[in-house]
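> Before anything else, here is the set of structures, which you'll find just below.
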Structure 1
Amino acid sequence: MGNEDQGLTLRFGVIGYGDSGRGIHARLLREAGHTVTDVVTRDGARAAAAHADWPGVHVHDDVAGLLGRAADVDAVVVATPSGRHVEHAMAVVAAGVPVVVDKPLALDADGASTIVAAAQAAAVPLTVFQNRRWDSEQLTLLGLLASGALGRVHRFERRWERWRPVPKNRWKENAVGQGGGLLLDLGAHLVDSATQLFGPVASVYAEIRALTTPAEDDVFLALEHVSGTTSHLWAGSLVGAPDRAPGCSAARVPTS
């Protein structure tokens, strides 16, 4: 944001204080020189963690409690399970508070369009946390494409693979139909990176299955971009020999 360079500390509310809310968003806010003043969680251990992380923080049982203090926060991060993003983002927008929604913005295009339209109508700043756009490999590829060094790219391949034969017991693995599974978790980053590099998509072919969890943990997508490039994207939790270190990304860009 650049505000930390001006000595301005922004006050954030964080809805959800689990792996994403605490482990990613709160940590990055601290590193950027900002502060978390309000947290929404009903979990006792997470509430205790919030108090330990941010002395004096206000912990609320529900979103309404946080929004009751809307005048005392500069922005809100929605870091709840994906199936509740529309509900929570709409509430924050209705309160007139700028909002950052963890990816994916919604479970489908209709939900995402609803949030965007509401934010535009209310003139409330809205963004989606697609942090992988700033990974060094993505920035390098953008630079190479812009320079023309790669020529005409006809196929782009990216894999996010891990070896996790014993799944974690959490909503991302178990919440079928509510945003769980790798398609909306890692897949959201894979598709975003491909569209940022090669533009809009004309058609999609997908192979999706669940091997060890109720929600899908094995995903392959083939995107046909309007530009003529084809993107082949993989995400898997049961890959015994990942293309790189588990959980990391590898990109191949065949050119003509």
Structure 2
Amino acid sequence: MRGRKTAGIKADGEHAGKRVTLARALSKVGYCSRSQAEKLIAEGRVSVGGRKTTDLAHWVDIDKDRIAVDGTAIAAEAKIYLMLNKPRGLVTTRDDPQGRPTVFDCLGEVDARFLSPIGRLDKASEGLLLFTNDTVLAQRLLDPATHLGKIYHVQVRGLFDEASMQAMLGGVSEGGEFLTATHVRGLRSGDRNSWIEVELQEGRNRQIRRMLDALGFECLRLIRVAIGEINLGDLPKGRSRLLTDAEVQYLRRRTGG
């Protein structure tokens, strides 16, 4: 959280006419997370129209109300969109109670205080992970109705034949859930293992690993290589880059933004 000397929250096309709770307002403009906002409000550090409030349910108009933290008016944070090539062994969280390395350790050169990952990759998985402080776009991307496919390259032990691919497409029951893939194809295979490409429309927790396990295959590596038309490309492992304007506009179009 940081103070900025500005005239107040500015209206834009995204926020126009929006009435939300005070904590939500602080989050929507990218000032801090919702939980951080609630803490600031409870501590009496936030004012609306010059009057402090500790009411977490206080409603504000983002366009009209002057909101300040510690007496300094806040404005919408510049929107940031970036991708990371997540290495194996990192957890997708900002702070880990067990002290394990996190994906934020890879963002040392980026001001990541207000960034959040869009979705997750488990500790053993690698590849494309998106970050942003645009909470509206993030929520739209996480909505299953968006139908933005996620593509993974997966190494499995043994020969993954056509029958196995059809089984993944047909779906398997595991842990009380019916899990399916929308696309599966072989990439290459050897004597001991195979590489396959799997597309998911809506990913459940550890979905691909659970499906493979149900079919009797061990997952050796799992790399997310694309989200829709946003491709990992040749970004080195452990490195990040900002999304291009064209990539951001693509995500907005696909999510109705």
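Where a number appears in this text, it was derived from the coordinates with a stated rule and is not lab data. Every value quoted in this text rests on a predicted model; they were computed, and no experiment measured them. Cβ atoms are built from the backbone, for glycine too; each structure is taken alone.
> Comparing relative contact order in percent (Cα under 8 Å, 6 or more apart) across 1, 2, which structure shows the greatest value?
Details: 1: 16; 2: 19.
Biggest value here belongs to 2.
> Right, here's the next one. If we compute distance in nm of label points 7 Å out along Cα→Cβ at positions 35 and 227 for structures 1, 2, which one ends up with the highest value?
Working: 1: 4.4; 2: 2.0.
When distance in nm of label points 7 Å out along Cα→Cβ at positions 35 and 227 is calculated for 1, 2, structure 1 comes out on top.
> Follow-up question, since we're still on this one. Identify the structure, out of 1, 2, from whose coordinates helix-only ellipticity at 222 nm (-39500 (n - 2.57) for each DSSP H run of 4 or more, over all residues; to 500) was calculated to give -8000.
Details: 1: -8000; 2: -5500.
Working through the options, I get structure 1.
> When distance in nm of label points 7 Å out along Cα→Cβ at positions 163 and 179 is compared over structures 1, 2, which one is greatest? Intermediate values should be presented prior to the final figure.
Working: 1: 3.2; 2: 2.1.
Top value of distance in nm of label points 7 Å out along Cα→Cβ at positions 163 and 179, among 1, 2, belongs to structure 1.
> Between structures 1, 2, where is distance in nm of label points 7 Å out along Cα→Cβ at positions 43 and 211 highest?
On the way: 1: 2.7; 2: 4.5.
Evaluating distance in nm of label points 7 Å out along Cα→Cβ at positions 43 and 211 on every structure, the highest lands on 2.
> For distance in nm of label points 7 Å out along Cα→Cβ at positions 99 and 171, which of 1, 2 scores largest?
On the way: 1: 1.5; 2: 4.5.
Structure 2 gives the largest value of distance in nm of label points 7 Å out along Cα→Cβ at positions 99 and 171 among 1, 2.
> Right, next: Starting from the value 21.4, 71: which structure in 1, 2 was Rg and Dmax of the Cα atoms in Å calculated from? List each step's numbers first, then the result.
On the way: 1: 19.4, 58; 2: 21.4, 71.
It was calculated from structure 2.
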